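Structures incoming, each one as C-alpha cells.
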Structure P
Amino acid sequence: MEAALAEPPQWADSAHLGRARRLDDAAGRYIEFCKGTFSSHLRLRGMKIVVDAAHGAAYQIAPQVFHELGAEVVAIGCAPDGLNINDGVGATHPEALVREVIARGADYGIALDGDADRLQMVDASGRLFNGDELLYVLAADRLAHRQAKGKPRGTELGGVVGTLMTNLAVELGIQRLGYEFVRAKVGDRYVLEELHRRGWILGGEGSGHLLMLDRHSTGDGLVSALQVLRACAASGRTVAEQLAGVQLFPQTLINVRLQPGQDWQQNARLQDETRAVEAELAGTGRVLIRASGTEPLVRVMVEAQDAAQAQACAERLAATILEG
C-alpha cells in the first residue's frame, strides 16, 4: 500500500494534456468519458479523496479522474507488481481504505476492485458504505433531480433492481421514494438482464456492482463513484446524511454443508420451520435459503431489525437442515 508520493505521481502530470491530444489514446478517451458523466457545472475542489484501485485495472486512471475534477487525491493500491491485485486493498478489503481515510483526514475514500467494476465508499468518520446503501443514494438523487424539474415521481427510473441479497431496509427505503423495487438473482449480469427486460436504468448489489444505464452500458466503479459524489455536491449533503432514514437490517448468514444425496428442498420440517420464522418476523425481516452454485452448501440468510433475532432464527433453520 502506498500513500501520497513525495514526487508528483504520473497521473498528476497529464492534467495539462489538450483534449484533442488525449482523445488519440484509449486511456485518455476513458478519462474524458468518466469525467463526462459528472455534471459540467460541479467540481470536487476543496475535497480530499483517498482512491484505492486495488493494484488493478484503474491504478493509473482512477486517481487522475478525481484529480482533474479538482479533488486533492491520495492514492493507495496503485502499485501493481503482477501478483498483488486485490491483496489486502480495494473493494474486497476496504479496511485499508478506512484506515487511510481517517489517517489522512480525508472527506471520502473510494475503493475499486481489481477490474474496477465494484465500488465501496468511506466517509470522513470511517463509516463504510456498501453497494446497497449507495444504490439508495443514487435512487434518491434521481428523484430529487426529477422534482427539481417539476416532473412526477418515478417517471425517470420506473423502478430499481436489486438482488435476493439486497438489504430489506434499502428495499423499503426505495419504495418510500415512490419507486417499484424488484429482486434479481445474485450477480450483476442478472441485474442487467432484469433492467433490460423492464426498460429501467438503475440497479445494483451489495458487493458494489452498480448499474446506471443512462451513464454506461455496464457496471463501472469509477462512474458509480462519480455519480455518488455528484449527488453529494448537488444536494450539499453527505452520503451519511442522505442515508439518515435508511438503517440496514442486521443479516445473519450460515452455510450448511450437505451430506451426499441430501435433498434439502424436499425437507418438510424445514418448510414448516421456514413458515414459522417468517410468521415470527411478520414483515420486519425476511428469510432466504438457497443452494451454493459452487459447493455442496445451503446458504441460510435471515434478516431482521433485531440482530439477536436474526441470529436465533438462522440457527434454527440451519439446525433443521443438519438434522435432515
Structure Q
Amino acid sequence: MTPAKAGDDDLAAIEKLGQARKRLKDEISKIIIGQSHVVDDLLTAIFSRGHCLMIGVPGLAKTLMVRTIARAIDLGFNRIQFTPDLMPSDITGTEVIEEDKMTGGRVFKFVKGPVFANILLADEINRTPPKTQAALLQAMQEVQVTVGGQTYELPRPFFVLATQNPIEQEGTYPLPEAQLDRFMFDIRIGYPKPEEELQIAKATTSDVDVQISKVLTGPEIMQLQQIVRRLPVSDHVGRYAVDLARASRPDDETAPGFTKEYVNWGAGTRAIQNLVLGAKARAAIAGQYNVTCNHVREIASLVLRHRIMTNFHAEAEGITPDKIVKMLMEHVTEPKAGTYA
C-alpha cells in the first residue's frame, strides 16, 4: 500500500498542528528552561491520546512542567500524591449519604474524586499498594470509572502522567506489567545542562510573576488528536513497527540471539499500536504529512523500554531494556517501500 495523497484540508490541518506545537513550546519555555525533548515527548503523547510514565530524581520540575502544559492548553489539572495509605476511593470518588430536603429521605450522592480532570498527575505512583494503583486502570483504558455499580464518564481529553522516583526503592510497590502496558510512553528525565541550571537558578530566585497565555482549548486538542489519527501510514512503516516489537520477543522465530539470551518477556501488540500512533504524532507536530520509519525510531525507546522484561543474565551483565532497544534498532532492517501489498 502506498501513502494516500494529501488534500489541501489535510495539509492545512497538519500545518495547524505544527504551529500549535510551536506556540505551546514558546509558552512553556517561559517557565520551563531546557528539557525541550521531554516537552516534545509529552506533547506527542497528548496528541496521540496516550498516557505517560515519567521517571526522574526529585527536583527536576516534573510537576511544574505538567502544570504549565495544563495552563497553556486551558485544561483542568489535578495532582494526587500517592502514599501507602491512599485508598481507591481517594482517586475515583465515593458515595456519601445526603438528606433530600424535599422528601426528608436519605439518598446516596456520588462525590467525584481528583481523577475527574483533563490532566491528572499521579505523583510517585509506585508508593501506593496495587489495589489503589489499579483504580486508575479503567480510567486510563476506557476514560470512565465505575463506583457502586454506576459508570461515570471522565472529561475529555483525558491524560495521565505518573511519576516514579528511581533512587528510593524502600517502601515502594512496582507497577505490574499489565498497568505498565497502559502507559504509551516511559519518559526518562535527566539533569539540565550547566548553562540551563544557571538560568533556572536566576529565574526562580527573582521576584517575577510569569504569565502563561492560553494557546489551545480542550475541544481544539481533541480536534488535533483526530488529525493525528487520520494521518496515513504506508505498509512498510507499519511493518517496521511490527518487526521491532516481534524481535523483542524471545520465543519469536525472528528474534535475534541477544533477545533470546537477555529477555524474559517482550513487547505486545499494544506496543505496535503505540509505535505507529506515536510516529504519526511525531510527524504531525513537526508539520510533516508523510510518516517514516525514522519517526518510529524517534519514539521506539519511549514505547518499548517499559515493555521489555530482562532476565537475571542481563542484569548481571548490565544489559538494560534501553540497551536492548538500541540493539533492536541496529538489528532490525527497514523494509523497502512497496514491498508489501
Structure R
Amino acid sequence: MNKRSLGRTGFQVSELGFGAAPTAYLKSDAAAAAAMLNALLDDGLNLIDTATSYPGSQAFIGEHLSSRRDEYVLVSKVGGKFRGVEGPDWSEAVVTAAVDNALKELRTDHVDVMLLHTCSLETLQNGEALGALVKAREAGKIRFAGFSGDNEAAAWAAGNEDIAVIETSINIADQKNIDLVLPVAREKNVGVIVKRPIANACWKDLNDQPGMYKNYAAEYTKRLAAMSITPADLGFDGAPNDVWPTIALRFTLSQPGVSSALVGTTRLANAQKNFEAVSQGPLSADVVTKLRDAFKKADPAGAWTGQT
C-alpha cells in the first residue's frame, strides 16, 4: 500500500488506516477480527486508530497487536471521563489518567499520536486539556499531540504549534473541512487523518445501517440525495452500492493534504475491497470537481458543517 507523510511527525503512513471503533463491540468474533488485523498489517496497513471511549478497543489492540508494536503508528484519543477516574471532562487530571490508562491497555510504553477527542473550541482555547498532552509528550508517554474534531475547532487546532495531527471528517457528503481545515493543515505541515471517508455508506437504505452509525448516516443520506448526483453522472458503471464505496474513498484521498483515511470493519473481505479501491489512485480532477460542485449547489448557504 502507498504511504503518505503524516505532516511534520516524520511518520510515513498507509493511505488506509484502521479505525478500531468496531472492536469495541466484538463478541464471539474477536479471534476473526484479530486475524483480520494481523492480515492487514501483513498487507502494508500501518496506522491504527482507537480511543478511550471505545469500550474494550484499546485492550483488544494491546492483546492482539502489541507483539508487532514497531510495525504500526498507534493513534488514540482522550478527554472525557471514564470509569474509576475523578474529575471533570477535559481536566488535566482526567486527560493524564486517560493517557496512563491507554499505555496500560495498549501494552506499550508510548502512543505515537494522542488526540483530544472532539472537544469544543472553547475547551481547546482554555488550554488545560492540551497542556496535559504537552506534559505527556515531554514525559515521553506520547510522541505527538493532536485533535480529533471538525469545523472551527479543527481549524484552530491545526494552527496551534503544539498540534501535529488532526483527525477530521471529509467525504463526498461532508466537504466543509476541505476548505476550512485542510489549508491550515497544509500551511502548518500538520498530518491529517480522515474519519468517515465513505460517508457511512449513505447511498444505502437507512434500514440497512447499523444502529451505532444511523444518526451520521441519516444526515449524509439527506445530503447525498440533495446533491442529485449518481455514479453514472461521474462516468462510473455498475450498481450504486457496488460503485459508490470506491468513488467515496478515492474522493477523500484525492484531497491535497490528506495523509490517511480510516476504515472500520471486522471482515477481511470488506477490508480487501477497500484496499482494491485505493489501489486505483485518486479520482480525476474532473470527477472531483463534479462532486464538489454538486455539494456546493445543494448547500449554497454553507450550512452543512462537518459531522463531529
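For the reader, a short list of remarks on this structure follows.
- When FRET efficiency 1/(1 + (r/R0)^6) of positions 37 and 261 (r between Cβ atoms, R0 = 25 Å, to 0.05) is computed for each of P, Q, R, the one that comes out at 0.00 is P.
- Source structure (of P, Q, R) for Cα extents along the principal axes in Å, computed value 53, 43, 36: R
- Set P, Q, R, criterion distance in nm of label points 7 Å out along Cα→Cβ at positions 221 and 245: the highest-scoring structure is P.
- Here relative contact order in percent (Cα under 8 Å, 6 or more apart) was derived from just one of the structures P, Q, R, and that gives 23; the source is Q.
Throughout, read-outs are computed from the coordinates displayed, never taken from laboratory work. All of these numbers come straight from a predicted model, not from anything done at the bench. Cβ atoms are built from the backbone, for glycine too; each structure is taken alone.
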